[in-house]
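Every read-out reported here was derived from the displayed coordinates using simple, explicitly stated rules and does not represent laboratory data. Predicted model, so just to flag it, every value in this text is computed and none were measured. Cβ atoms are built from the backbone, for glycine too; each structure is taken alone.
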Structure I
Amino acid sequence: MLSFLVGFFLLIPSVVHTDTLTSSKDIAIHSFLTEKKGLTISEDFQVITTNDVSMLITSAEGLKHATTILGYDRLNEIISFELEVIDPISKKSIQKVKLKDMSDFSAYSTMSIFDDNRYKRYEVKSGKFPIQVNIKTEVKSKTNFFLPNWVPVHHYNQKVVSSTFEVDYPTTHGLRVKELNLLGEKIEEELGGRTRMSWVENDLPIQEPDLNDEEDHRLLLAPIKFGLENYVGTMDDWSGLASFLTQLNQNRNDLSADFKALIREMTASAESTYPNLKILSP
């Protein structure tokens, strides 16, 4: 897990008074963000994603900027979550939060088939501003098939002081990247059979709700060689992806004798196809 902490204390004099909470174009700033995110892909296609956030919240409107939502299911596990609220003037800790303190809820509460898709959530509450919020998270995925995109600006009326994203992966696995409207520096290096790429964005423009989505800063990621449960495939071309899908569908019609007998028993009273579907549906 990333071990650094990034402070905003140099920003405090400029955000204590409300008449300084606007930019030269009078755009309100509800939070100042410094963030470092890391994504590491292992040889067996597992992915560890770490995030280290330091945020100065200047108003009640900025509290939602510190809301943390982490998803988990049979492929994704939340390793750790740490949140600390600090008084930026006295430097004293106001509150410390761990993973066990987060609320837990289903992604689809009305559909039992999705019960495995769940979320952890924590909302910061405060009646005093400014406050400093430091957040550290670590999430593990069993597959690199679904890679997250990087969007350095998370909210409207948020000033991104600095945002860094680092990807480390086996060179033989390959990785597709597509940069959209990025303004900062990219560094790429290869060492010991692994490739490391990093992007740094500093002092990004403040976004407002009328922003055109096509103008947003983002980085899109997609694997070339990937593993999903017991299957390995490639996305270097359409034929590679088609071969993977063929693997998934192999022998799906080969049902055991016991399972076939159970299906016949469950549908014995049905007189047509549609009642059968209703009986067999979750």
Structure II
Amino acid sequence: MKLGFIGFGEAAFELSAGLKQQGEVDIVAYDAMWNDATFGPLIKERAEKAQVRLQKEPEAVLSETDVLVVAVPADKAYEVSVTLKPFLKQNCIYIDVSASNPTVKQKIHHNICGTGVKFVDAAMMGPLPVYKHKVPILASGSGTDAFIELLSPYGMDISKVSDKPGDASAVKLIRSIYMKGIAALLLEMLEAAHRYHVEELVIGSISETMDGKSFHETMNRLVTGTAIHAVRRAAELAGSIDMLESSNIDATMSKAAKDKLDLLSRFNLKEKFQGKTPSRWQDVIEALK
């Protein structure tokens, strides 16, 4: 199999290195920074290490490959698709692994769909340095079935979401709301706990609350309970914010959480649910429409 990369940063390097260890695969790549004084040496070093042939022009990559992985920054993904369009081979599989949002993925699909190219919106769902080419990938778009058929034999872990471009990226970006948000929230909580020298007590108390149930059960309890008690919980957070600000600790996450609870309270969900905690988180989301 001949595989091409447009963009040879960390993602392309880790995927290439893993695939080369897995079996016989010819990989060629182009990166716009290949001759840059600062980044060029790293790109060339990675290419040599992963046994990837670097080309000086993107069209040289496209002329050699039938499976193309575009691994460029999200803000460049659509622009790159416009640049590549004149050189795309019919029946080529165009796999975009950028972190672009669903709308951009759909724009890329519409841009190239008249060329006879199959498009794949691919979202990588784990750390590439750990998993390399075996990183779990969610995929959607017209080329997804072919993508799975061609790359699964090389050990790639690809799951189909749908035939609609953008669906895979939607899963990744929605998941990031929690994963990135919770990390920021933890930092704020830990900074305060450390300032007041109560780390062990705070972490121990939260662990006791969170460790006893599955994520799904905990999520359901927190969402349904908050629907009824949004006003009280917002007031409690106001106290937390006062404490943080009096200690000169940034309260960005706590303020954002209070704003969300204040917004939630305007829906009068306690009244809608007659003071009774709903049984399912879906009931809460439906009530917000």
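A value of -17500 was computed for helix-only ellipticity at 222 nm (-39500 (n - 2.57) for each DSSP H run of 4 or more, over all residues; to 500); which of I, II is the source structure?
II
To which of I, II does the computed value 13.1, 36 (Rg and Dmax of the Cα atoms in Å, for residues 32-103 alone) belong?
II
For the read-out mean count of other Cβ atoms within 10 Å over residues 48-55, a value of 20.5 was computed from one structure; give its label from I, II.
So the calculation was done on I.
With log10 I(q)/I(0) by the Debye sum over Cα atoms at q = 0.15 Å⁻¹ derived from the coordinates and found to be -1.22, which of I, II does the value describe?
I
Thinking only about relative contact order in percent (Cα under 8 Å, 6 or more apart), which of I, II has the largest value?
When relative contact order in percent (Cα under 8 Å, 6 or more apart) is computed for each of I, II, structure I gives the biggest number.
For structures I, II, calculate distance in nm of label points 7 Å out along Cα→Cβ at positions 64 and 248 and state which one comes out highest.
II
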